[in-house]
Structure 1
Amino acid sequence: MEHQPEAFQQKLFDEVLKRFSSKSEAINALAEILSVNRDGIYRRLRGDTFLTAPEIQRLAAHYGISLDELAHEDTDKILFYYSLYEQDINSFWDFLLLLNQHLQEFVKQPELWVYYSSQEIPIFITMMYPKLFAFKMYVNGLTTWHLDFLKDKPFDFDLLNPREQALAKKTSQIYCTINSTDFWTLSLLQQSLSQIEYLAMEGRFRSFDICHELCIELRELTRHARLMAEAGKKFMPGHEPIQENGVFDLFHSELAVTNTTILSISQRRHGLYNAFDNPNFLFTSNQRLCLLKEAWFRKVKQYSVSISVHSSKNRNHYFNQLENKIEKTMKRMEYAFS
């Protein structure tokens, strides 16, 4: 049944109509998008006239609707999209531009709220710290994107050019406008600390000073994250939180957070992002799976400890443990290089 034209067309219109508060408003918008009069839209809504292939594509593109998912929504198939297939990553700029474009579209969703679970530092927060972000891009360039120009190149802080660092900053500023509930573990810094230590032993740093500076910036990031949790708001380092900043509702969870997972909830639709060859990701807007994941997040919240706003004791305990991990790594590397 789902492959019959009239049934598929009805599903498409049902998805479009969800975007509007009234049918009359939807009719006017559809008439403009499809360049037909109101009577032509009513005939299409009733099924008296079938949409043409270009009209279907125009509606799907304009409203961000997956035609594949519409065709398979009554089956047990779930379609995922892989970010790396959108564009080959041949430079840091390629990745940053793709991520920035995604985020700009992402924040256009009305009444957007995000659930964000992670065992490592969210990339949007790392972007606030140029030296640390350059290091993370260096690691990703070596291990995920296999950028040839990095093969025998030692790391240095000027790896990203000013244009790339500026775009990273703009992207993190957009992130600061998003309302979210976040779940972090005590392993949040472990990957970054292990990467610093490993590449130091591999001779990828010209001096121990680079290791030291990376750890110092990681400590600054941790302290800024503590300030954001205290304010319950996302904001850039060196600034004060303002009303326009996004909510930062942070929880400490050790029971269920196993991978970077982002669930977006809005009036328009839900979307689910899962890290796959981090920082690349898989994405689906399958509503059944998104609703299942939303229920999962709500259950995880029940078994997590709030470390935002009024939870000063829990917050200090959590972030003190993170800072202790940094100090131990710094001392261990100082001993190794002495």
Structure 2
Amino acid sequence: MKFWLPYTRGGSGADVSIAFLAQGLRQAGHDATAQAYAHKYQYAPWLLRAARPPAGTDVIISNSWNGFAFHRRGLVNITVERLFVLDPAYGPYRSLAQTIFHQTLVRHFLRRSIATADVCVAVSDYTAEAVAKNLRVARPQTILNAVDTTFFTPAPHDARLDDRAARPFRMLFVGNFTRRKGADLIIEIMRRLGQGFELAFTSGRLGTAYDNLPANMRCLGKLSLEEVREAYRGADALLFPSRLEGLARTVMEALACGTPVIAANTSSLPEAVDHLRTGMLCPVDDVAAFAAAANRLAADENLWKSMVSAARQSAVSRFSLDRMVGEYIALASAPASTQPLSASSVR
């Protein structure tokens, strides 16, 4: 089959996910083109209606904000919801301008894309349920996102074991250091933990400057993919108190590297983190609970070691590229056997 994956650049994990899916489709023996359009089209996706699919295209996989513009009759049209911005839980993390844009234009874009698609996909069960509930449409089909589990792997020699008793417990945060991601909580957690713990964090795509951080925090700046992998491998745990996620790539990458995750028990995060097996889930916004989880992992080496092993096993079985690609190919091969979200599904 020949796949076309058109999208507007957002500079986020969605861009990475689309390129990764195209790569996986090619590795599976199919022709796949991921085609990026300027970010400005995110605000006026109808201008992309004139875009032409590559000759011979059989399947179009688009994002929900612009799927209606890329819809082509006679082809299999799949639209994907990655982070549902109309979720009421997203409300506190957007500006007034974003709220107006999301509740007017984006709501219209999403409903049009869902109505015209043969199949709508969500990257997590949480996202699928949020779409169905808030747009009053049939529930999208879940295809969990994936990461490169052949690249994100544990180190050949786990150096974390060599000096664990003689050094601080090392934690890591990867992503944009924003309130939605729990940046304010991370600072308070690290203040509470104090000596014996340290946290390194990336600057993300925003490149923000940070002031008044506790002494046990340091910014790594922007990292290459190889440097991110080494950061996962060197961390004892990923600290991720994010308040809302479609399905966080950083959590899946950390698990693939054998790094347990301390995350909030909210949105899609329980779908990725198995409590007390691959990490620990804490109540949302509960600084004391996150600090207690870090203290427990630091003090219980046997528990930590069991999580290291289980994290890698879980990532390989649940978040591999082969698994995700296989599910998209099956969907593209027999879309009529799914529950398509046609215009009659929109109530």
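One of 1, 2 was used to calculate distance in nm of label points 7 Å out along Cα→Cβ at positions 30 and 246, giving 3.3; which? Can you show the working numbers first?
Details: 1: 3.3; 2: 1.8.
Structure 1 accounts for this read-out.
Each of the structures 1, 2 was assessed by distance in nm of label points 7 Å out along Cα→Cβ at positions 6 and 238; the largest value belongs to 1. Looking across 1, 2, the calculation of mean count of other Cβ atoms within 10 Å over residues 110-117 that yields 17.9 traces back to 1.
Among candidates 1, 2, the computation of distance in nm of label points 7 Å out along Cα→Cβ at positions 14 and 134 that gave 5.4 used structure 1. Of the structures labelled 1, 2, which one yields 63, 45, 30 when Cα extents along the principal axes in Å, for residues 22-189 alone is computed from its coordinates? Only structure 2 yields this read-out.
When distance in nm of label points 7 Å out along Cα→Cβ at positions 46 and 302 is calculated for each of the structures 1, 2, which structure yields the highest value? Checked 1, 2; max of distance in nm of label points 7 Å out along Cα→Cβ at positions 46 and 302 sits with 2. Structures 1, 2 were shown, and percent of Cα pairs over 32 Å apart at 39 was computed from 1. Source structure of the calculated read-out (distance in nm of label points 7 Å out along Cα→Cβ at positions 70 and 182, 3.7) within 1, 2: 1.
Work out which structure the value -10500 belongs to, where helix-only ellipticity at 222 nm (-39500 (n - 2.57) for each DSSP H run of 4 or more, over all residues; to 500) was derived from one of 1, 2. All intermediate terms of the calculation are to be shown ahead of the outcome.
On the way: 1: -16500; 2: -10500.
Going label by label, the one that fits is 2.
Laboratory data are not the source of any read-out in this text; all were calculated from the coordinates shown. Just so we're clear, the structure is a prediction, and the values are computed from it rather than from any experiment. Cβ atoms are built from the backbone, for glycine too; each structure is taken alone.
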